[in-house]
1. If Rg/Rh (Cα atoms, Kirkwood Rh) computes to 0.99, which of I, II did it come from?
2. Which of the displayed structures (I, II) returns the greatest value of mean count of other Cβ atoms within 10 Å over residues 93-100 on calculation?
3. Taking 2.6 as the value of distance in nm of label points 7 Å out along Cα→Cβ at positions 125 and 317 derived from one of the structures shown (I, II), identify that structure.
4. The value 36, 22, 21 for Cα extents along the principal axes in Å, for residues 237-300 alone was derived from one model only; which of I, II is it?
5. I have 1.9 for distance in nm of label points 7 Å out along Cα→Cβ at positions 37 and 53, calculated from one of the structures I, II. Which structure is it?
6. To test your reading of the models, identify which of I, II gives -16500 for helix-only ellipticity at 222 nm (-39500 (n - 2.57) for each DSSP H run of 4 or more, over all residues; to 500) when calculated.
7. Where is distance in nm of label points 7 Å out along Cα→Cβ at positions 69 and 277 largest, in which of I, II?
Structure I
Amino acid sequence: MTQTQQTALLPAFMDYERLSANSSVVMKQFRNQKTVHAYLLTGARGLGKRTFAKVLASALFCTSENKPCGTCYECKQFFEGNNPDLLTIFADDGKQIGVDRVRDMIAKTSQHAFGSGYRVVLIEPVEKMTHQAQNCLLKSLEEPVANVVYLLMTHELTATLGTIASRCVRVKLSPWPDEILGNTLMKLGYSDQQIVPVLRRCGGNVGTALEMLDENAAGSEVQTFVNAAFSMTNDAACVGVSTKLKESREGADQYLNALEQAIHQALMVRCGMLDPDALANYPSVWQKASVSAPIEDFTELLTMVFDTRKRKAGQVNWQSNIDHLMLRLLEEQIKWQQSLA
């Protein structure tokens, strides 16, 4: 990858108002410091919810007229991670967020702010919080502290307590327009030759685009796994793919995410929202299915992947969990082979 010209600490894209009316309304609230106490950012994994949350939060601390400017002292401190009034709870390790972490965060929000008066709490993803942790958070949302703003993020809204969602302004992030996404990737140092084929396949998902670019550069063990899963034609092949996941439990989220994204791409092709060339690297059975298979087939498979991830978080037997998913995927592909031949 070529060297990017942008300051590494700043997001490559900050003008979220251009993405959707929802983003524009919320951005203006933060710029004018007319916020409510809690927001819930929703949308598919990889749409940039965490970056958007940080851009929103930085507007509360920025001292420039055009907020957030990204260049004033406060913005630099914020994006360098040196603002003590920004509190974060991220489940980047894939583990659940326990109640003790939430209690500690709530205790800090009751203290005096160090700077402008605002304290901002970022939690991602909400569905990784234990039931006890979500209930603990709910109490703070019901009795908000002045000048404390919660920015919650979820990839899977149905796994978030309805009582939490009901106490937040919900902001749904949508896929990025190709022009904006392409320009953002160029700012990150990628060439047109790298970007153009990725734009056809990523469906406006910036996270997916970056993963594809990284996979292309690294030789893509993850893509090899997806192709193997999509090529299964018998029980022996199914066992081989299942074994790969069983042996990689700690890194399984990466494989499951890639599988989910690939199925979602096929669904978008089937719905006419994505060019069929996006599946050019996938087995022919998936290319044919994306043209004529029932839409319900893809939505059911997406639900299966979601349920598999949910059971994994709940410590359900990992081996039977994976076997169940792969057998269902095999059954679907055999059905397509027979009906679409």
Structure II
Amino acid sequence: MISHLIHKEFLQIRRNAFLPRLIVLFPIVIMCVMPWVMQMEVKNVVVEVVDIDHTVASQRLIQQIAASNYFIFGGQRASYAEALKDIEKGKADIILEIRDGRYLIAANAVNGTKGSLGSAYLSQIVASGKGSPSLLLYNKHQNYKLFMIPALFAIVMMLMTGFLPTLNIVGEKEAGTIEQINVTPVAKWAFILSKLIPYWLIALFVITVCILLAWLVYDITPAGPVWLVYLLAMLLALFFSSLGLIISNYSDTMQQAIFVMWFFVVCLLLLSGLFTPTRSMPDWAYSSTYVNPMHYFIDAIRTVFIRGGGFTSIAHQLFALATIGLMMSGWAVLSYKKNS
């Protein structure tokens, strides 16, 4: 019985002119475009230097700044006041004053991200010039794509396995075809599984495409076991497909389902630590990460991809994802009213 229902789901997907193209093109677009634009790297920061000492060490430091890929050397100024005028006119972003062997870094913080990260980069160069270089572990070249690409898997999985089941059920409600299922002897669990399994298989396909693109386009491969990436993806797919079915069970129209799903997706995404560290959040916001499967997935997949962690390194995240996913799938079965 369930095999026939799954076959029906794949027939519906294949007959839809849009869905097969979306399933193939969406992960390609996300993986080939987003790593270039979704990054916190700050480059082309204009630095002006006020060198009062004129020593060999200060000249060497100026040469290091000019050779850096992150900075544009704006030249030397005779005084701090002269350099400050350039910042006020938007011609410079950071001032480095060298006086009596001391270093003063003044950054334009109108753009807070550019000011803080730019001054941090410059501080590293100054520290390195004084004989105290930073020690970078795992991501030694500070490649931001290596940090973002594993997390982008979460976005692809969320949209593919969350929205599609939601729209599938509500679409059948609006078309009236779900009423034909309701009058058959098909059990609720069989109906729910027939809705989930196709999207779990789609999730396997999508995650394979993402891994291949990360390797072919960016030469990035998991430092840890690949099977853990698939396991994490399937657990996340279990949660989002169940969430999609729950929302569809309580929704009567496509518009209602989309808005409710979008609300949860945005909240889960912004509170997951994808863009900003969760420890930087207020305490009330950080407490939400304990029930946020996106947070567990992103934390675990970055551990596998970047640090090369194994099963024991992410056992906590795996347990949390499995627990939340099973609870949501149980809710999906219970909330489906077969005879409604």
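1. Values: I: 0.99; II: 1.12.
Corresponding structure: I.
2. Details: I: 14.1; II: 19.9.
That would be structure II.
3. Working: I: 2.6; II: 3.4.
Traced to structure I.
4. Working: I: 36, 22, 21; II: 39, 21, 17.
It was calculated from structure I.
5. On the way: I: 1.9; II: 4.4.
The value was obtained from structure I.
6. Working: I: -16500; II: -20500.
Going through each structure in turn, the value belongs to I.
7. On the way: I: 4.3; II: 2.3.
Largest one: structure I.
Quick note: the coordinates plus some simple rules give every number you see, no bench work behind them. Model, not experiment: these values are computed from the prediction. Cβ atoms are built from the backbone, for glycine too; each structure is taken alone.
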